[in-house]
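Peer 1: Each structure below appears as structure tokens.
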Structure P
């Protein structure tokens, strides 16, 4: 009898492996398809003894995992959706990088949606929710009722930099006490007249920073502004705010809601002969790379970690975690650089 050559044997083995599905592995191991999928991803939700049974079944059946096959077997998309109000600027880029790094390790693709003040944002997000296994939503991109509807559909949701919505996980950074730390530090430099630049209406984070700023100014017994100097989030917004601040009489210091605002403000002030920090001090928030080169005093928040944390939380929900929603708050850190300077009166003491 003729014996098959080596190439024929190799083709047969490859064919056998290709015919084995994730359902076959689940049946052989006596577990569900979802459990096999979790074991393949290394999820902590799988008991060690169960993982051993799955590994033994994979070895016995010579199974080669297929991402597409795993998705179809579980009737899943193998994709996450992530929604941002905008994608321009270094802050969002850092959050996305952190998210995608973790998602890639978990074998998930990422669909990114930027609502960018579109009137149809709610409909766009609802449509995306129907095409992914889970959704991460940043800031006030859509109304709470939209988030609640997605949760009600059974789609896992993680909120980033946003107030909590029932049924959804969330991850955000600490804002109130950090803003108070900024003011307390500025007071030690002799600064007394302070302004806040940003729009609390458009951002939960900015609202909390404004609240922390006001509380610390009041506690220090200093004159507190009734309203912030309203501005968007971009460098151009900071540059435009410089005109209003100069027209109304410059304060000792301007506490900006983010670094982009602060950098735009600093450049515009210096273009008009206003020296930072000699004439007016400026602080920011985020600690983007440009802030380090500009010598900007700011609050460092873990942007990449926020994205990474959201991706891990969402993966846990997709993998079957049914525990109570988590609400993680990440710590921030005041970073002092030259832009807060010494108050001119202090410099002469």
Structure Q
């Protein structure tokens, strides 16, 4: 694990766990494990960490950075839903890093709850900090959590609240340009951007990429699961002027759309192009393999846990906004490679 730079905005007069990590050339999770014995650490690494602790005079305080006091502490993470590989990957990354930092994780899904705001407020009373993914609750609810360390994930920046998200706009423009380069003109976007800030950004970038070539796509609402992708795509493909490209908000919709196309007697990658987003494992093994945009899903969760921990331990007091890159992955489902 690479050593982390000293977080911006922290008190340079006090030695923190980040200073120890940088001095020892390890990550903060390794420092935590070396000091509290929560997981195995190579003897040479442990010796290096303890030497750095001694040399820098690092003394964790009970008020904030005491690793012993934090052994049974809990973080909260709130998802719109827990079904699907995207949420699973984000949660794995988050839980792994939170565990390395000596924290347990309480998970809340707002889907199907009559009053998500109350559920979030209730969780806030049982954790030391919280990550909220996507449009789970309103900005006003988040503002009402003042005093609790909060990180918004896969959501636009919100004032002084820390944020972690991916750059979907750049890759989305590239995807639009790529499809236009194949001469595809009747492009349909499948998804519900009003339910996801990430999807809204993707569709904006795709529209810009296509618009540079005079192509205006249509947009059809669709839930973010495979069955919905099959159902919505089947309806679109029954039309008199069927689309020659289905651009889906995520890989699950796209995998469902592939089923619909095949059931309609169309050859994906020849008669119709289909693309997704995320690059889940099934996208790589689909036949044909799915053109998509790769997101660093586990890294999103892991970084959110790290950013939240900085706030909880007060090693940083200024907002941190992280934007992770995404990559267009061209495969056979959209036709010939460029």
Structure R
């Protein structure tokens, strides 16, 4: 299989200087590309002068994660795309276990490795951990990460496991599937577009897997910190987008109403925590959702909807009321 490791960059010269060496050292046999979203910090000049072996695709503007990758990947030929964040340190033999799963399980369309925290290397990292899931109301969580609670890696997830979504921080996807799904939804701009892509893939009959024998270290927060109000806006709005697009109508509408109510409770919680900017971000997310509802509704997939998509009824209730912080307590593998 021809693999292309593709790194999206926007003014990330410092990150490229730090993390490209590990990608070059441990990605033998793969082609490496940087897709640049119109950087102004000398990123392109640095790559061309220091690493001429790396292919460069220059986009005309900074149009976010979704459109940035869509535009960039249209210019790259490979059987497997590996979408890799610019703040990821890869490890020896990180690609081969992934390819082995693609070879042995042809129904597999998307794979992610184990995502560990670069700052605490024996802990899972927020963005993906050991594979993504959602609850019945569409809230995302991971094996190894429930909301802000991160588990220590003690080998509990050293397996191959079908999951619901794979992280955009390090996602391997068959190029044919990416193209058939028409890539990421560019209206998301950034955040949770990978959940939507995986959901659409599952609705189309494909499988998403996690492979614990491959691991990488993610710095995280390099573009937007987990508690940045803009990220709050994107996460709350884009989650509502995904529910609207990817569930049957009779199921989607009650869930949307429940989510709007729970989002309101979350906004009140932010007020009590004196995080007024996050409360305002949720309000803006709802206004944006209302303004774009008809557009999102028209994007609904015509394929059979996956009905048993969720791993638990309510991750909010389990975590905040019952204080469950470990995936293996919440969901019995």
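Peer 1: From P, Q, R, which structure was semi-axes √(5λ) of the Cα gyration tensor in Å = 52, 20, 18 calculated on? Write down the numbers at each step before the final one.
Peer 2: Values: P: 52, 20, 18; Q: 43, 21, 17; R: 30, 22, 21.
Derived from the structure labelled P.
Peer 1: So mean count of other Cβ atoms within 10 Å over residues 107-114, computed for just one structure, reads 24.5; which one of P, Q, R is that?
Peer 2: Details: P: 17.2; Q: 13.6; R: 24.5.
Here the read-out was taken from R.
Bear in mind these aren't lab numbers, they're just calculated from the coordinates by the rules spelled out. Just so it is clear, the structure is predicted and the values come from calculations on it, not from any experiment. Cβ atoms are built from the backbone, for glycine too; each structure is taken alone.
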